[in-house]
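Listed after this line are the structures, all set down as structure tokens.
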Structure 1
Amino acid sequence: MFSFLRAFGQCFGVAIGGVVFQNALARELGTHAGLTAVASEYAKDAVALVQLIKRMPDSPVRQALMQSYADALKTVWISMAAFAAAGMVASLFTEKLSLDRVLESEQNIRPKKKPAEKARDA
């Protein structure tokens, strides 16, 4: 159960974080006059944008791209911190149950019958 919930959480974390980052980057790039036209294109592929920034000479456009990227990462960090805080608050309302209790249920698995017992029952 632990592994399943961990993998499930990772899927949601990556998906939600990616969407938040992409939208925040497009919004941040749109605030710079020279980048408004290419904001949505640059926001679609953040890895390619990093490579583009690395190859650019130092200029105001490069500085604007780097600042927009950093601001988008701040937005992702803040949103993930909010999700973590919501999870912590939700955990306060869970019951304190021990996981090392013996299962008491009517639905038990019956042990396999030995060949001698099968012959006797027939």
Structure 2
Amino acid sequence: MVARAIEKLNVEKIDILFIENVGNLICPVGFDLGEKYKIVLSSVSEGDDKPVKYPKAFIRADLIVLNKIDMFDYSDFRYDFFENSIREINQDCPIIKISCKNGKGIENWLNWIELKVKKIVSG
């Protein structure tokens, strides 16, 4: 489906193409979509056990974005457990904490994207 969609796009006018592989955290790992970077988006409201339940999604990730950090005070999410679970399977993967509600951390996410685009463009 992605290949067919790209055929219909004028890719010369596209700088960045995000492919959202929706579903649970098992589906995305079973398919090579030709992406340059794999990004896992997780959220505080989903729980801190996702790296344990779905390790294959986190093993191959180039970046993990943890959203809804504004909910830390209202949940039983254990950030240390979440991060340690990731480090057991993917030691060097950056984790960016963001809140789309209040904008905290969004600049870090945008900076990561900008660095990767510059890296691709420069060869």
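Bear in mind these aren't lab numbers, they're just calculated from the coordinates by the rules spelled out. The shown structure was predicted, so the numbers you read here are calculated from the model rather than taken from an experiment. Cβ atoms are built from the backbone, for glycine too; each structure is taken alone.
helix-only ellipticity at 222 nm (-39500 (n - 2.57) for each DSSP H run of 4 or more, over all residues; to 500) was computed and gave -23000; which structure, 1, 2, did it come from?
Answer by label: 1.
On FRET efficiency 1/(1 + (r/R0)^6) of positions 46 and 94 (r between Cβ atoms, R0 = 30 Å, to 0.05), which of the structures labelled 1, 2 is highest?
2
Have a look at 1, 2 and say which one yields 21 for relative contact order in percent (Cα under 8 Å, 6 or more apart), as calculated.
The structure behind it is 2.
Could I ask something else about it? When distance in nm of label points 7 Å out along Cα→Cβ at positions 6 and 102 is computed for each of 1, 2, which one produces 4.0?
Only structure 2 yields this read-out.
Right, another one. Could you figure out which one of 1, 2 the value 2.3 for distance in nm of label points 7 Å out along Cα→Cβ at positions 14 and 110 was computed from?
Of the options listed, only 2 reproduces it.
Still on this structure: When Cα extents along the principal axes in Å is computed for each of 1, 2, which one produces 45, 30, 25?
2
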